[in-house]
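Multiple structures are listed underneath, in structure tokens.
What follows is calculated from the coordinates using simple rules that are stated; it is not laboratory data. The structure presented is a predicted model; accordingly, all values stated were derived computationally and were not measured. Cβ atoms are built from the backbone, for glycine too; each structure is taken alone.
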Structure 1
């Protein structure tokens, strides 16, 4: 089990640390029109509205609208409760007594994903369904998506069993237009 878990941790580390987090400064920038900062970028109704608008304004290399729906809300552990309340509550109140709609239009609309690899307590992301347009892609040799663990008897003069494991995968950046980053400040 430890060998298999080691393979899974290697995949997570390569995906999150080596590929996603290491490329944040180049994948999500104001120049690429997929980065939001300032007071309106905090995770909440207003920040989510701004991120959706930013996401929907993404265009392909020919300047045509991508026409994709945002589907995944990626947050660090610090924003997990905020994301879940925003996506699962049925009512939204603003603290005023003025008459206005209070139904939560975001209930069940996005899949919340929490990553412990995200170190900023404020930054969050909105992504397209990876089946439509992936921001990062993972591939496996011969389609084998689980680590391979092999065992064999030890040499004749040694009591015991030998184990080895391997996991053949690759992780790479794909399309930066598949997501937007909100700085949260």
Structure 2
């Protein structure tokens, strides 16, 4: 078990697995579950899980991450490989693996462009249709892909057919999660 952390200030959080926004109050004791991508997953002594963005790392006694540098000037068109790399920085807060390796991304494609940049279409699913974190994951995908230089529009479609199952996980994700 990780050491107890006492929140040093109020900070926004998302209740896992419900996806509800809440305020984690100063003085609340939490335990670090993991830090993946740009968020921390913490557990309260009562067993509740919360996601706290890395911009609020100081509330957890962690060093705040440096602000991202401005991306270099784009010298060519956006590539699908670049988009897939960005998607691998999105994590399900309950499963310590990225959403590509978990098998939640069914497709990511460039569908056109305008004078502002490329259009990106993503088709994704969730591990369960009633997953409360679905909107959080969709928002992460849209936010991160929209930040790619040369992308002007991102559309994320959530589908449940075919339904997700563990066979959709990559071999590396199954190894990482001890499922092999």
Structure 3
């Protein structure tokens, strides 16, 4: 169903979070570039209340701070709950903090065991967007030999255990490989 005009938004607050619904309504309209559905459910996403705007799930506290600042928050900016109650997203309870200060505040006085540090490290490796790409060394002379033998890019990629796009970029980085020499 295509909505042409924005109808008044109503909320179902299933997680009982504290939020100014007028501010939240304005933030949703500000965030979206087109009209949204009339009925919005506030639900728990992870440990924080969230709303869905089309196919995107947005945490309420980050949406509100973005709206108040009239800009998107950087990934390293945190909307901190002053009273540490994650369900309290009132303006008086939220402040913006850089990541380092936020982590320092929440980890002050904590002593982590080596096992716990190891688990945190492993979890961070698995997080989306934090993995570093593995550098694959492909000797140019060897690559040239494979190409002269008529190997496909996929076959060469399987040999080096990498993605075909890596092989393709190596070929384009070295135009002498394409020159039939």
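In terms of volume of the Cα convex hull per residue in Å³, which of structures 1, 2, 3 is highest? Each step should come with its number before you reach the end.
Numbers: 1: 156; 2: 131; 3: 220.
Biggest value here belongs to 3.
Using FRET efficiency 1/(1 + (r/R0)^6) of positions 116 and 148 (r between Cβ atoms, R0 = 25 Å, to 0.05) as the calculated read-out, with 0.45 as its value, let me know the right label among 1, 2, 3.
Answer by label: 1.
Comparing 1, 2, 3, where is volume of the Cα convex hull per residue in Å³, for residues 60-107 alone highest?
1
Work out relative contact order in percent (Cα under 8 Å, 6 or more apart) for each of structures 1, 2, 3, then name the structure with the largest result. Don't jump to the answer; show the numbers that get you there.
On the way: 1: 32; 2: 18; 3: 14.
Sorting by relative contact order in percent (Cα under 8 Å, 6 or more apart) in descending order puts 1 first.
Taking distance in nm of label points 7 Å out along Cα→Cβ at positions 76 and 156 as the quantity of interest, name the structure among 1, 2, 3 where it is greatest.
Max of distance in nm of label points 7 Å out along Cα→Cβ at positions 76 and 156: 1.
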